[in-house]
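Quick note: the coordinates plus some simple rules give every number you see, no bench work behind them. Remember, predicted model here, so these are calculated numbers, not experimental data. Cβ atoms are built from the backbone, for glycine too; each structure is taken alone.
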Structure 1
Amino acid sequence: MSVLDQSDRWDSVDPQSIRSLLESFPDQVRAAADKARNLSLPSVRSARNLVITGLGGSAIGGDVARSVLGGSLPIPLIVNRDYRLPSFVASDSIVIACSYSGNTEETLSAYQDARRARASIICITSGGRLAEVAKADGFPVITIPAGLPPRAAFGHLCFAVLGSIQALGLVADMSDSFDETCRLVASLLDRYSPAVPEVENLAKRIARSLHGKIVAVYGSNGILDSAAARWRGQIEENAKNLAFHHVLPEMNHNELVGWLNPEQGLLDVGVVFLRDKGDHPQVQHRFDLTREVIEERAGVVHEVWSEGESLLARVFSVVYLGDFVSLYLAYLNNVDPTPVETIETFKKKLSERG
């Protein structure tokens with residue numbers, strides 16, 4: 001029997017149960033969507049740009065918002081991952097500062113930039129220093145549940161960002177896409193959960209084929225690029241497995257030629273193409289041609305198509321599959337998916353400087 005189907009072994013490799021967090025994700029999405037619908041924020045009709053600033057799992061909500069809303073927003077949306085904000089941020093800017101812990105040093109620095117620029121600021125956090133300073137400065141704080149690994153708060157973070165943008169009056173009501181996303185995620189649990197045997201479970205089968213390989217994830221720019229970034233991050237943090245991602249069509253102008261060498265090494269790369277029905281027709285053609293080039297050289301190639309009607313549901317469908325793939329890859333790698341000791345050690349050393 002596959003280790004992925006041996007429930008008596010799950011607790012030993014996953015003692016803090018990332019598994020249960022993934023199984024409860026539909027509940028998280030429903031609760032986060034309900035909260036997002038009811039957010040109330042002052043309208044900022046004169047805003048000229050929107051900047052969402054954060055790092056790691058706390059920034060992914062901004063990426064999803066850019067993917068889902070980028071074409072419908074009346075102002076530019078920029079996702080910032082740095083200590084500093086772009087120099088164009090001014091009093092007619094909206095800055096949404098996202099830090100799950102509330103103590104991310106880059107986000108706290110960017111918050112101070114926004115404050116000095118007299119931008120309109122909204123903070124999304126579970127607490128920490130960001131909540132303290134924002135409340136003291138009189139800015140709105142959207143509080144999300146604490147106690148999770150930041151990457152496991154994906155639903156809370158995404159819907160808090162989307163709800164904020166809706167509450168600001170920048171987009172029309174998103175209730176229909178919220179509802180569809182909740183329904184679709186719940187249905188996907190029935191297909192990807194640990195209780196579903198490997199032979200019937202797409203997430204387990206993909207993880208099995210990627211085991212022992214570096215993982216390359218490719219999505220389309222502006223649609224599933226946020227999902228590709230999520231796949232890469234989850235495989236790295238949960239499975240402790242090196243991965244990278246790129247987007248089409250840009251990848252066709254540089255990385256594609258890298259698939260020539262080293263020939264033997266490329267056999268140790270597993271590739272996942274993330275496809276969406278909304279991709280530009282020429283991008284669809286590019287995916288097909290790209291697969292033809294890579295399939296001859298990679299160790300394994302998968303193609304995953306999004307599901308659903310609304311763009312939000314389609315993004316979440318791909319993300320949820322990737323989250324389960326990363327969990328099962330952790331089991332196959334025999335590593336605990338919860339701790340990220342290398343990152344924590346790095347942060348400690350960074351804080352000791354000087």
Structure 2
Amino acid sequence: MTRISIVGASGYTGLELVRILLRHPAVELAHLAVREPAGQRFSDLFPALRGLCDLPLSGLDVEAIAQGSDLIFFGLPHTSSMEWVPRFMQRGIKLIDLSADYRLDRADLYRTAYGCEHRQPEALEQFVYGLPEFNRSRIAASAAVANPGCFPTSVELALLPALRRGLIETASIIVDSKTGISGGGRSPKPAFHYPEANENLAAYKVGRHQHEPEMEQELAKMAGGPVDILFVPHLAPMTRGIFSTIYARLRETADTEEVLALYNEYYRGEPFIRLLPAGEAPQTRHVSGSNFCDIGMAVVGSTLILMSAIDNLVKGASGQAVQDMNIMLGLDETLGLL
């Protein structure tokens with residue numbers, strides 16, 4: 001059994017990791033670490049797992065966690081992982097970071113995207129971007145994986161085949177995304193307060209969302225050249241889920257069935273991609289709690305409309321991280337996720 005620890009286990013991603021790993025046949029939970037354990041058990045924080053995960057919460061004792069772990073997930077807030085990850089990297093333990101701290105290739109992008117200087121810029125090149133459908137072989141050979149963001153996962157998976165095949169123009173892609181409230185994390189914030197979010201739909205961080213540099217970076221790798229997107233995120237009055245609608249100009253004449261055939265060919269054998277028949281659109285409730293990404297599409301004139309739905313806490317975070325873990329450990333990548 002592979003010993004797994006979670007540093008930053010008290011958030012929503014920590015809960016999802018534990019929920020998934022409890023039913024994983026090849027791993028065992030070693031440490032569930034938080035900054036201030038206060039003598040609590042995991043089930044004290046999340047009573048839904050009472051009797052299923054009553055492990056005590058430990059402090060961030062680097063030596064103890066390192067000695068008892070074969071792989072560590074980091075579920076810390078953005079800009080916090082770069083404080084703790086360096087303390088574990090030198091110990092030869094496999095790492096998966098769910099924050100944004102190691103997703104960007106260039107340290108200077110962190111100043112504009114996250115308003116901070118990166119504390120460990122020399123380590124960025126050691127991390128592999130953990131999108132299995134694009135980077136599976138690199139993930140398998142890596143000891144350090146940066147788990148993709150939730151919005152980027154929904155957008156990149158929808159665009160990947162079109163960009164790889166040169167099907168669309170890359171200078172004018174419009175992305176409209178809706179996210180559930182859990183995407184804001186477990187710590188209370190005014191905009192995510194129930195009276196503010198309920199019965200309301202609002203755009204936010206228009207033209208300045210921190211995920212946009214990540215998306216353009218990875219989409220450029222898929223396309224083999226620069227990709228420019230116009231990204232508008234919205235907060236929707238639901239707990240979980242992301243729905244992205246993407247508009248792109250076709251480079252050549254094609255109908256919906258032809259594009260769908262291309263996508264079916266590209267994604268053949270991918271266990272967590274579900275392509276919908278022409279005329280059907282995905283829905284967030286159909287992927288809730290799962291690691292699936294459902295993709296629908298339509299061609300209207302010369303415009304390709306792509307639609308994707310994921311659970312932001314699973315395929316958009318913890319589920320994808322476990323999928324990466326399976327690949328890193330040489331296991332069936334669906335273990336614990338079906």
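Quick check for you: by distance in nm of label points 7 Å out along Cα→Cβ at positions 76 and 172, which of 1, 2 is greatest? The structure with the largest value is 2.
If you work out mean projected area of the Cα convex hull in nm², for residues 212-291 alone for 1, 2, which one comes out largest? Largest one: structure 2. Work out the source of 0.05 here, i.e. which of 1, 2 gives that when FRET efficiency 1/(1 + (r/R0)^6) of positions 116 and 180 (r between Cβ atoms, R0 = 25 Å, to 0.05) is computed. Going through each structure in turn, the value belongs to 1. Supply the structure label, taken from 1, 2, corresponding to log10 I(q)/I(0) by the Debye sum over Cα atoms at q = 0.13, 0.15 Å⁻¹, for residues 44-187 alone with the calculated value -0.74, -0.95. Among 1, 2, the structure yielding -0.74, -0.95 for log10 I(q)/I(0) by the Debye sum over Cα atoms at q = 0.13, 0.15 Å⁻¹, for residues 44-187 alone is 2. One of 1, 2 was used to calculate helix-only ellipticity at 222 nm (-39500 (n - 2.57) for each DSSP H run of 4 or more, over all residues; to 500), giving -14500; which? Matching structure: 1. Computing Cα extents along the principal axes in Å, for residues 132-315 alone gives 47, 43, 30 for which of 1, 2? Working through the options, I get structure 2.
Each of the structures 1, 2 was assessed by distance in nm of label points 7 Å out along Cα→Cβ at positions 28 and 236; the largest value belongs to 2. A value of 3.2 was computed for distance in nm of label points 7 Å out along Cα→Cβ at positions 140 and 276; which of 1, 2 is the source structure? This figure was derived from 2.
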